[in-house]
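Input: structures, listed below.
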Structure P
């Protein structure tokens with residue numbers, strides 16, 4: 001019997017959905033002969049194609065991830081031969097991430113997969129009550145307005161007050 005994550009264990013459920021989506025995208029790349037290519041590389045590739053060489057900080061902002069996540073992904077991409085790190089000629093303290101010739105040669109395949117993924121996501125969105133990206137954007141905005149840690153602390157306080165009044 002196949003088990004599903006506990007719907008109350010939200011973090012587990014979110015990771016499970018991400019594993020399902022990313023795992024299948026990774027299978028597509030593997031089937032295309034790119035076993036070292038990861039789905040998390042595509043937003044970075046797309047940003048570098050659009051903007052040219054970028055610092056890790058700028059790249060993180062462009063794709064909407066933390067500096068640490070962008071740095072880790074860029075390091076993985078460098079190991080796969082997809083990007084290089086070089087000193088910014090205008091500021092020796094900054095390092096720039098640049099797509100390699102290998103990455104440029106893969107762009108048609110990466111673009112085709114990206115477009116197919118967008119089409120598949122639109123199909124999936126048609127089967128659920130709300131487009132996933134729309135829902136996740138709403139959740140992100142709500143958490144930015146009031147961080148989750150504040151919500152947890154308030155719940156603790158309400159529980160403590162309720163137990164104290166018994």
Structure Q
């Protein structure tokens with residue numbers, strides 16, 4: 001296994017990030033969620049905004065080729081993982097975990113006590129994976145106003161609220 005290095009995304013890599021996101025959606029097709037696989041990637045202008053704000057990171061091979069990325073919003077008192085994508089050719093190598101650990105250190109350095117995310121409850125590489133990475137499901141009474149808004153926006157895009165879950169992990 002080739003080691004990966006986490007670093008800030010560059011403006012010249014944004015198209016590659018879109019390709020990674022599209023490729024990472026393909027496994028949803030195999031579990032009967034073609035509508036998720038067919039969703040468009042984050043727009044280039046959104047990726048550019050994350051990159052300019054210093055909230056976009058890639059995991060790259062030693063030659064520098066990005067194979068995974070994460071972008072982060074600030075939601076309430078947390079660094080919110082808006083998108084984490086690993087190219088299917090590079091799964092099961094702890095690359096996603098390395099990106100999450102990087103974001104955790106970044107967030108802690110900015111005084112943010114936690115990471116949050118929303119994901120599919122029953123997809124094996126979603127909520128169960130994040131639980132193995134130290135996230136825990138938030139109960140409805142624990143949802144912040146910001147996370148409630150994120151979940152509502154996802155429902156507006158057609159994602160079934162009953163299939164979604166918000167999760168949190170302490171930084172540090």
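Descriptive notes on the structure:
- For 17.9 (mean count of other Cβ atoms within 10 Å over residues 35-42, calculated) the corresponding structure among P, Q: P
- Calculating distance in nm of label points 7 Å out along Cα→Cβ at positions 43 and 131 for structures P, Q picks out Q as the one with the greatest value.
- Top of P, Q by percent of Cα pairs over 20 Å apart, largest first: P
- Largest in FRET efficiency 1/(1 + (r/R0)^6) of positions 59 and 155 (r between Cβ atoms, R0 = 30 Å, to 0.05) among the labelled structures P, Q is structure Q.
- Each of P, Q could give distance in nm of label points 7 Å out along Cα→Cβ at positions 75 and 99, but the derived value 2.4 comes from P.
- Value 1.00, calculated as FRET efficiency 1/(1 + (r/R0)^6) of positions 107 and 147 (r between Cβ atoms, R0 = 41 Å, to 0.05), assigned to which of P, Q: Q
- Structure from which -11000 was derived, helix-only ellipticity at 222 nm (-39500 (n - 2.57) for each DSSP H run of 4 or more, over all residues; to 500), options P, Q: Q
- When relative contact order in percent (Cα under 8 Å, 6 or more apart) is computed for each of P, Q, the one that comes out at 20 is Q.
FYI, it's all coordinate maths here, none of it is from the lab. Here the structure is a predicted model, which means the values were calculated and not measured. Cβ atoms are built from the backbone, for glycine too; each structure is taken alone.
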